[in-house]
1. Which one of P, Q has Kirkwood radius over Cα pairs in Å, for residues 59-234 alone, as calculated from the coordinates, equal to 18.7?
2. To which of P, Q does the computed value 14 (relative contact order in percent (Cα under 8 Å, 6 or more apart)) belong?
3. If mean count of other Cβ atoms within 10 Å over residues 35-42 computes to 23.0, which of P, Q did it come from?
4. Out of P, Q, which one gives -10500 for helix-only ellipticity at 222 nm (-39500 (n - 2.57) for each DSSP H run of 4 or more, over all residues; to 500) as computed from the coordinates?
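Please treat every number below as a calculation from the coordinates, not as lab data. Just so it is clear, the structure is predicted and the values come from calculations on it, not from any experiment. Cβ atoms are built from the backbone, for glycine too; each structure is taken alone.
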Structure P
Amino acid sequence: MDELMASLRAVAEPTRLRLLSLCADSELTVSELTQILGQSQPRVSRHLKLMVEAGLLAKFREGIWSFYGLATTGAGAQLSSRLLELIVQDDPVVKRDLARLEEIKQARAEEAASYFRANAAHWNEIRSLYVDEADVEAHLLNLAGDQPIDQFLDIGTGTGRILQIFAPHVRHGLGVDLSREMLAIARATLEKHRLRHCQVRQADMYNLPMAPESADFITIHQVLHFADSPAAAVTEAARVLKPGGRMAVVDFAPHDLEHLREKRAHRRLGFADEEIESWCTTAGLEVLPTHHLAGTPLTVSIWQARRPGPTLN
């Protein structure tokens, strides 16, 4: 009862309800929330601190940035869920907040797209600066097993390199990406190697162009650190995974290289095992062993999960 009363007191203020609504949509920094609300940073920080202490919001740090999102456990999380159902989305203040949030999201997307356009032709080279891609590719193929994969999906396919290495092992492969420049390179690569059973498509990783339970094996290779909502991307990937199907997520372990935000448009500075595993579990997947590949200067992790059901391979 005390915990519930503390949560009710913490949210009983208009600005805090606005913060709750915004953090339900996306994980945001204090700076972004200040920009949306049009209030001072100390004022917004004080509201956030009270809501975190009451268990309504969760805070996590990455280098010099702090992100805020909805809490997922406890009485505060349950209360947040119920309050969000009561917030009127047509309210003028809520609509204005969400419109400003959309502007921030579009600015983020444009920043990443600009980076992709400038570096599309050298993308594979840039990735190799962190860890030997041959080792990553060998691990992925080993995880896929020896049996043919009926439907393979590569989310954030970029230049189509993962499609290319999986091509001999799949009956049909699909790579999705938002960047037209990346897809142009991927298509050229597939045509060069005459991989006609593999295609690429422009699509959003939060809204995949596939039916539920239609993919046998999914890769998300060096994509999540650019994502605005990585947990949502994992959930959407899980939606299209067949019972018995498997997913491999490749990304960086936690690090403190802040310059990657500005120079490489990274949104997140790596992910802890517990974070990825919790997203997979929440999405209804069974977590499998994780592999860590030490690089210079970063470590690349390969997280695995499968949808419960008969083994496909």
Structure Q
Amino acid sequence: MMLPEFPDFTEIDLSFKGVISDHLSGFPLEASEYTFTNLFAFRDAYNFKVSLYKDILMVLKDIGPVSMFCPVGGAGVLNALTEGFKYLQQFPGRPHFERIPESFVRAHLMDSEKYIVEEERDHFDYLYEVKELIELKGRKFHDKKNKANKFRSSYQYEYAALSSDMIGECLEFEKYWCEERECEKYYGLHKERCAILEMLNNFELLNIKGGILRVDKKIVALTLGEKILSDAFVIHIEKASSRIPGLYQVINQEFLMHEAADCTFVNREQDLGIEGLRNSKMSYNPVKFVKKYKVRERK
């Protein structure tokens, strides 16, 4: 199906997967937001809507404060940015684009006299070397390696690539995981839960990869991801039972080993400014950040 012409927008559904994915793969951006899976799974949480300005994909976050994501396309993206700012003037607050990846800033906005460009540290993605997270070699991974080894010595487990006949089992595990952490009480966890359910219920249509760990024939860990660039894999979801130490280290190792060994880097998304999440992501020794920026017009 065709997307409407800007400034008309439409909600995201699976019928637009082809056209949106074609834009995202034809003009790849390194930030985790720019996959069809992410836009589709979080479409209700952020009220995402899409449009085409000529041949450039426009993504509207139609929830306060209303903003837009990076325009995706070739020649004409700066015109799209200009038109996007005009469109955003109808909403309360100062118009802005957000989650603009560093590659776009370097290509189009360096030393701009027209725009103010500000880092969004809470939205920086964490990038790691796949080989390092599989092997966990050296002193900097000593604690992770010990936890993984202790799990392997204490439990008989099975890793399996996710297939459609396992979805019901995964939904049961997700329900258990959320009940254990009282997801409904926390807005962030509730949003994430909605996204996980979208990914699981549409697993085959989204064409993503998944992996599970079983202990005593029950799923105890689940992860979902996909290739975002030719040499980079992005992890959208990683959940494990908190009752079994070492599970997170092992599901991460096994999933990368089986599903992402052909990639150099793995993107484990942002920390959203949550201190515990930031500490956890830093403890895996990122090799660099995928920086993102907020862009405003100069007054």
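1. Details: P: 18.7; Q: 20.2.
This figure was derived from P.
2. Values: P: 14; Q: 25.
For relative contact order in percent (Cα under 8 Å, 6 or more apart), the value 14 is produced by structure P.
3. Numbers: P: 14.2; Q: 23.0.
Checking each candidate, the match is Q.
4. Q
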